[in-house]
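Since every read-out is calculated from the coordinates, none of them should be taken as a lab result. Source: prediction; values computed, not measured. Cβ atoms are built from the backbone, for glycine too; each structure is taken alone.
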Structure 1
Amino acid sequence: MIVIRVTFKINPTERVNLLPYLQQNSTESRQFAGCLNYGFYQDTGDENTFLLYEEWDTQANFDAFKGSANFKASGDVLFPLMVGKPESVYYAANTLS
């Protein structure tokens, strides 16, 4: 399993534009083959900081998602709203029994 964690901060004036998009993007992204979990979470200490958390069953399915029009469109929308660069971390994980 591949786990992705992306933390990013947005411009406070763009927050109202961001929230509806995050819901739409999550719904669309969850439809991709191999997507086990995909969600955006708001920091309880800073309403302008968000976490994107993803789980994919295989690297191949995650790579297919990264090559999709959905992924590119997401970057086109999100990057202009961000303050600074996002912090991205990728993990290879195993489920514990």
Structure 2
Amino acid sequence: MPWYRVPQCDALAANGRVTAEIGGREILVCRIDAGLVAVANRCTHSAWPLSSEPIEGNEIVCTLHGARFDLRDGCPTAGPASRPLATYPVEFRDGELYVSL
């Protein structure tokens, strides 16, 4: 799988998260208790953007209908969502953030 540089890496430092369109996909990169994670930026139940939604520990909450996802593996943990979020490998290299699709 190819690796893509994530633009606006400084937003991750400032906000703990950054959203970018990479390879035609909208990706959310977050810093959570478990470290850095990269997931699809849309709830699998409603396609609601997750970029501004609350993160509680290792979970993100879609406030539209209450779906919750474990950001470590994308699996839904509560609410109406039944499909997991897509997850992507993420790493820092030479001061830059990269995601593999």
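For the reader, a short list of remarks on this structure follows.
- Read-out relative contact order in percent (Cα under 8 Å, 6 or more apart), computed value 47, structure in 1, 2: 1
- For helix-only ellipticity at 222 nm (-39500 (n - 2.57) for each DSSP H run of 4 or more, over all residues; to 500) computed as -1500, the structure of 1, 2 it came from: 2
- Value 1.1, calculated as distance in nm of label points 7 Å out along Cα→Cβ at positions 63 and 79, assigned to which of 1, 2: 2
- At a computed 17, 53, 27, 3, 0 (P(r) over Cα pairs in 10 Å bins from 0, in percent), which of 1, 2: 2
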